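Following are the structures in question.
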Structure I
């Protein structure tokens, strides 16, 4: 079995930027994060671009599953569901919505909602991560 290798910062930036629709402007906070050596931990979610083959695979999968949708730019995924978090690739403002796409659902049923922008996504990711850590700690602590 071949193990996935983590992308270098250069591979990560190259793979992600190769997916961007013409005119799309990456949010400034995301662009900075993309270039960080150590990515923030967002378990139970994970960054697709951490492994460049993942971001390429999910981008292609979403295009194939939902060809009628405006362009989506996937960047993260929920670790326990088929939900993928994607920028609105048709947005050229530099502050696009983040859509929650439930992959492998029938077309028309994939939309799980959205956050107004990447900053809101990060707030929710940090909250989810903190909750996940509390649950993990509770599972590891002995019963009293």
Structure II
């Protein structure tokens, strides 16, 4: 007599799993939690094809910037924001596009610096380079 309720519970459990398994198979290539879409990102190809003035902002630490950076880039790391922001603003001209990058392997600061440029410095046309410094360096090969 005890086996009947256990069987019923197991049957219900298996039936409840069927839609979840079906959905997992159907959406296997579109997993939403892997990486949320980022509206402010720009690829190297898109960045290279931009017309007009572009200012490159390197959000990496000073040591990494000194080891190599995009030609003409300005250093603006989150750690030195207050001391470096005036230099960036003095070099910026209205209407100029800003592309912020960092290292895809060691930092995610580019999104933070881009957000602060938009919100605190009240700048528009601020983008983040998808793939960071490595994507730029590899595209030049």
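Laboratory data are not the source of any read-out in this text; all were calculated from the coordinates shown. Values in this document were obtained by computation on a predicted structure and should not be read as measured data. Cβ atoms are built from the backbone, for glycine too; each structure is taken alone.
Check the numbers for distance in nm of label points 7 Å out along Cα→Cβ at positions 19 and 123 across I, II and tell me which is largest.
Top value of distance in nm of label points 7 Å out along Cα→Cβ at positions 19 and 123, among I, II, belongs to structure II.
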- Message: Matching task: 26 is the computed value of relative contact order in percent (Cα under 8 Å, 6 or more apart). Pick the structure from I, II.
- Response: II
- Note on the structure: The value 3.8 for distance in nm of label points 7 Å out along Cα→Cβ at positions 51 and 67, derived from one of I, II, belongs to structure II
- Query: Once Kirkwood radius over Cα pairs in Å is calculated for every structure in I, II, which label goes with the largest value?
  - Reply: II
- Task: Using mean count of other Cβ atoms within 10 Å over residues 11-18, single out the structure from I, II with the greatest value.
- Result: I
- Task: Match the computed value -14000 of helix-only ellipticity at 222 nm (-39500 (n - 2.57) for each DSSP H run of 4 or more, over all residues; to 500) to one of the structures I, II, and report its label.
- Result: II
